[in-house]
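Next up: the structures, one after another.
Taken together, the values in this text are just the output of simple stated rules run on the coordinates, not laboratory data. Computed from a predicted model, the values in this text were never measured in an experiment. Cβ atoms are built from the backbone, for glycine too; each structure is taken alone.
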Structure P
Amino acid sequence: MQSLEDYLDYLQGKGFQLHEDAIGFIYFGKRYTNASDEIINTAVEITLKAQKSFDGSFYISLLETLMVNKVKNRKDAIQFVKEKELLAI
């Protein structure tokens, strides 16, 4: 499992330029939900795939939905999103 910091570095290396406000928002979501880095990383990934850029409100809503439904890992998060037809990924 990658730490959130490592994941953000990975994204930057892949060309995703997240602005300082987006990074702050990502960390806010982590503190707000007390989610694991794996869930945070997955929520960021799904947000970027669905929105084609970072959308803070989508990210927080997705993160809250994953936490309320007790999703614990990336595999379950992807499956949950597909089953609920929240987006086609």
Structure Q
Amino acid sequence: MLVAFVFLLGVTNFAVHRAVLNSEHPLLGQVPWFFHLLGGRFSLLVEFVMLLGAMLMVAGGSSGWMWFYAGYSAVNAGSAWLILSGRV
């Protein structure tokens, strides 16, 4: 059950991440060069590795990783809201 929750958080993170990448916000021009690798898809690869790691740890019985990933997702959502709403 916790793995499914982490997965749903991951799907949300991908959607939010893609929305920020598609926004072409000027802030994206200031990120380090390696985030522009693969046409911006490198950052999505990092997002996938984070999700996979969290899911593996939660599946192994480490429920603390679910809380870590939930916090990470909350920070992502807040950052995306600031960027997409034009507050930053």
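Computed over structures P, Q, mean count of other Cβ atoms within 10 Å over residues 9-16 reaches its largest value in Q. With relative contact order in percent (Cα under 8 Å, 6 or more apart) coming out at 45, pick the structure among P, Q it was computed from. Working through the options, I get structure Q.
Here distance in nm of label points 7 Å out along Cα→Cβ at positions 33 and 73 was derived from just one of the structures P, Q, and that gives 1.8; the source is P. Given a computed value of -24500 for helix-only ellipticity at 222 nm (-39500 (n - 2.57) for each DSSP H run of 4 or more, over all residues; to 500), which structure among P, Q does it belong to? It must be structure Q, since only it matches.
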